[in-house]
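Novice: Structures are listed in the sections that come next.
Any read-out appearing in this document is the output of simple, stated calculations on the displayed coordinates, not a laboratory observation. This structure is a prediction, so every number in the text was calculated from the model and none was measured. Cβ atoms are built from the backbone, for glycine too; each structure is taken alone.
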Structure I
Amino acid sequence: MPGTTRVEIRTLKVGRYLCVDDQAYKILSISKSKPGKHGSAKARIECANIFTGQKISHVGSVTDSINIPMIEKGSATVTHLEGNDVHAMDSKTFEMLVLPMESELNIVSGGEIQWMEALGRYKIIRDH
């Protein structure tokens, strides 16, 4: 899958990210079981979708590989608001971004925001 890398489940930590069914999730908790007589140790991962907030659990062997999304974060200045879109200029590259509006944030024209991108989707994570 483009925009991802693979790691073993045993290396995951709470607060990091993983991909399940081509969606990016933030890890909320991890519980590991001991290996049994005829099987390997398992890990149960509770996680929440970073874009929708939907919670799921994923169970797999600790030696299985899983995709990890490449997360990019940055800051931008809001140029204007248009419907449910926020138009902003990236602070480092000066490119224009069109981001979806986040209703719980106080976003105003001329203000600073922080954004994140994973698997081709953008989200505003903070307003200043």
Structure II
Amino acid sequence: MYTVAVARSFVAQHFLVGGDWGAENLLHSHPYKVEVQLQGDTLDEHGYLVDIVDIDFQLDELVAYFRDRTLNGLAEFAGLNPSIEHFARIFCRKLRERLKAPNLQAIRITIWETDIAWASYHEDLG
């Protein structure tokens, strides 16, 4: 199985709801890092699993959407605690909708909110 991975960093804000998490209940920023891992068994006629230029473009578009925004105010997080677990799933599904790569079999998004805390979400596509 082939894996292609690309990462980006950006800052966004959130505050946790539904529990008593101290300072996490107050609006604050995180220096998020998102890593995209795409997997598949076969390559296209150019020897690519997915064209890295397309991955870069789609990832840059998504990062621009979330950058410097408060996650709690986005429609995707309506009714949700904006945890990194929810964020990883939301990011994954948004990227999956954008990528046009017939060879893809799986996508994994890992999002770090600090150097030591991360969550990931994985979807099999076929």
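Novice: Quick check: 1.5 is what I get for distance in nm of label points 7 Å out along Cα→Cβ at positions 100 and 116, calculated from one of I, II. Which structure matches? Display every interim value, and only then the final one.
Specialist: Numbers: I: 1.5; II: 4.5.
Computing distance in nm of label points 7 Å out along Cα→Cβ at positions 100 and 116 on every structure in I, II gives 1.5 only for I.
Novice: Identify the structure, out of I, II, from whose coordinates relative contact order in percent (Cα under 8 Å, 6 or more apart) was calculated to give 30.
Specialist: Details: I: 21; II: 30.
Label of the originating structure: II.
Novice: Identify the structure, out of I, II, from whose coordinates Cα Rg over 2.2 N^0.38 Å was calculated to give 1.28. List each step's numbers first, then the result.
Specialist: On the way: I: 1.28; II: 1.12.
Computing Cα Rg over 2.2 N^0.38 Å on every structure in I, II gives 1.28 only for I.
Novice: Consider the structures I, II: one of them gives -8000 for helix-only ellipticity at 222 nm (-39500 (n - 2.57) for each DSSP H run of 4 or more, over all residues; to 500) as calculated from the coordinates. Say which.
Specialist: The correct label is II.
Novice: Work out which structure the value 33, 13, 5 belongs to, where semi-axes √(5λ) of the Cα gyration tensor in Å, for residues 4-43 alone was derived from one of I, II.
Specialist: Only one of I, II returns 33, 13, 5 for semi-axes √(5λ) of the Cα gyration tensor in Å, for residues 4-43 alone, namely II.
Novice: Here's a follow-up. Which one of I, II has distance in nm of label points 7 Å out along Cα→Cβ at positions 20 and 36, as calculated from the coordinates, equal to 4.2? Display every interim value, and only then the final one.
Specialist: Working: I: 2.0; II: 4.2.
Source structure: II.
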